[in-house]
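Once you scroll down, you'll see the structures, which are given as structure tokens.
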Structure 1
Amino acid sequence: MKAIIQTSQISKIYRMGSEIVEALKSISITVNKGEYVAFMGPSGSGKSTLMNIIGCLDTPTKGQYILNNNDVSDLSENELAEIRNKEIGFVFQTFNLLPRASSLENVALPLVYAGYSRSEREERAYQALENVGLGDRAKHKPNELSGGQRQRVAIARALVNNPSIILADEPTGNLDSKTSYDIMNLFQQLHDAGNTIIMVTHEDDIAHYAHRIVRMRDGLVETDVRNENITAIEALK
């Protein structure tokens with residue numbers, strides 16, 4: 001299997017005045033292409049810091065991070081932004097949609113930075129919306145959509161650039177139980193289609209949709225195991 005993510009003894013230290021906080025302590029982890037992994041842990045465990053480094057939103061204080069054969073450990077802000085746009089599709093708990101833009105415009109946004117023409121952007125964005133079952137909501141703005149539909153728009157936006165990995169940060173945190181189930185159903189379909197998914201969650205039941213669960217505590221990997229009890233899902237109707 002091809003490794004998409006490889007971290008080697010990465011650590012992250014924050015200096016807050018005279019206080020030094022070691023958020024990550026020598027984390028070495030590999031995620032292969034096509035894996036579906038959940039990072040779990042309580043507040044302060046380091047899972048969000050690790051997510052930020054894997055997502056190229058931050059760099060490690062020490063150690064090496066290889067993303068899809070590129071060493072991104074010491075890149076500049078501009079270089080990290082370019083890598084993010086090409087390699088990573090983000091799905092956030094709060095959706096992070098532009099309120100005055102349509103679903104189509106929100107999904108097309110990463111393609112603006114990637115340099116696609118308007119017609120190409122609209123074609124690819126519409127197809128991404130179709131893929132998540134929202135082709136008929138292309139002209140709707142976020143306030144005209146349900147929470148689940150807004151998260152689907154966010155997932156379509158994450159997919160539109162064909163990223164190496166989908167990074168989902170608490171993707172069901174603002175959703176009710178039924179809608180959470182539908183969104184996890186969709187993630188499983190994306191994984192079945194060959195996408196690499198990394199999900200950060202503090203909810204044990206949500207983590208069990210993933211095929212591998214990495215539990216963190218105090219800046220360290222506590223356990224890293226295959227999930228032998230994957231939550232069963234049904235095909236979307």
Structure 2
Amino acid sequence: MDNLKELVEKLEHAYQDRLVSVVLYGSGASGNHDSNFSDLNVLCVLKQITPRELGEGEPILRWWRGLGHPSPLLMTEEEVHHSADSFPIEFRDMQDHRNVLHGIDVIAHLHVDTKHYRTQVEHELRAKLFRLRQQGAQVLSDPAALLKLCADSVATFCTLGRHALLAGGIEVATGRRDVVHRLGEKLGAPQSPFDVLLDLRENKNAVDTGDAVDLFAQYLEFVRRMVEYVDQMEDHK
């Protein structure tokens with residue numbers, strides 16, 4: 001991807017020998033990237049982060065955000081090694097799928113402590129569910145906006161669904177449809193709202209705007225059952 005190459009060149013020019021690593025993670029590194037919906041998530045590891053580094057990176061981050069991507073995650077190498085237990089979802093995803101664009105692979109030998117893994121999965125699912133309800137309530141009378149909200153959020157719930165299964169000791173492929181089908185089996189719930197929304201994301205099928213509210217209701221119910229599934233697990237001692 002030309003934008004990634006240019007990003008790395010800009011970071012190399014700005015930080016020179018202070019740049020330890022640049023890592024692409026998330027859907028961009030897993031084969032699930034969709035340029036219409038997906039972000040390019042980048043971890044930028046520096047030897048130190050002071051106002052000097054932040055100032056030097058400001059125009060790069062502004063340029064990158066202008067392309068529609070989230071700002072690169074800036075961390076020192078020490079912070080990477082000491083943050084894995086606090087962010088087990090993110091670092092486990094990085095361990096499973098990443099592309100090192102510059103420097104050393106800071107993730108390769110990282111130990112991810114999963115002691116609080118289930119709790120974080122439940123927290124993220126509940127927070128995203130509550131947020132989805134809030135946003136849906138604001139556009140319920142606008143079918144097009146409601147469908148866009150659902151389509152924009154479904155990839156996040158697929159990722160969290162995979163982690164819900166992992167927290168329950170179930171290994172599953174990273175493909176989004178693999179995840180939702182396995183979840184449907186585990187929850188005893190039809191995965192059709194996720195399939196419909198994934199089709200919509202991939203421009204495979206249109207959705208009748210008259211069905212938007214019903215689809216949203218089915219979507220919310222499936223996510224609620226995901227939360228319930230994780231809530232009923234016991235944390236690993």
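Values in this text are rule-based calculations from the coordinates and carry no lab data. For clarity, every value in this text was computed on a predicted model and none was experimentally measured. Cβ atoms are built from the backbone, for glycine too; each structure is taken alone.
A few notes on this one:
- Of the structures 1, 2, the one that 89 was derived from, the read-out being volume of the Cα convex hull per residue in Å³, for residues 86-181 alone: 1
- Structures 1, 2 were shown, and FRET efficiency 1/(1 + (r/R0)^6) of positions 14 and 206 (r between Cβ atoms, R0 = 30 Å, to 0.05) at 0.10 was computed from 2.
- Parent structure of the calculated result 33, 23, 15, given that semi-axes √(5λ) of the Cα gyration tensor in Å is the read-out and 1, 2 the choices: 2
- Parent structure of the calculated result 2, 13, 22, 23, 20, 14, 5, 1, given that P(r) over Cα pairs in 5 Å bins from 0, in percent, for residues 22-117 alone is the read-out and 1, 2 the choices: 2
- Parent structure of the calculated result 13.9, given that mean count of other Cβ atoms within 10 Å over residues 94-101 is the read-out and 1, 2 the choices: 1
- Answer label among 1, 2 for the case where helix-only ellipticity at 222 nm (-39500 (n - 2.57) for each DSSP H run of 4 or more, over all residues; to 500), calculated from the coordinates, equals -10000: 1
- For distance in nm of label points 7 Å out along Cα→Cβ at positions 62 and 198 computed as 2.1, the structure of 1, 2 it came from: 1
- A value of 27 for relative contact order in percent (Cα under 8 Å, 6 or more apart), calculated from one of 1, 2, originates in structure 1.
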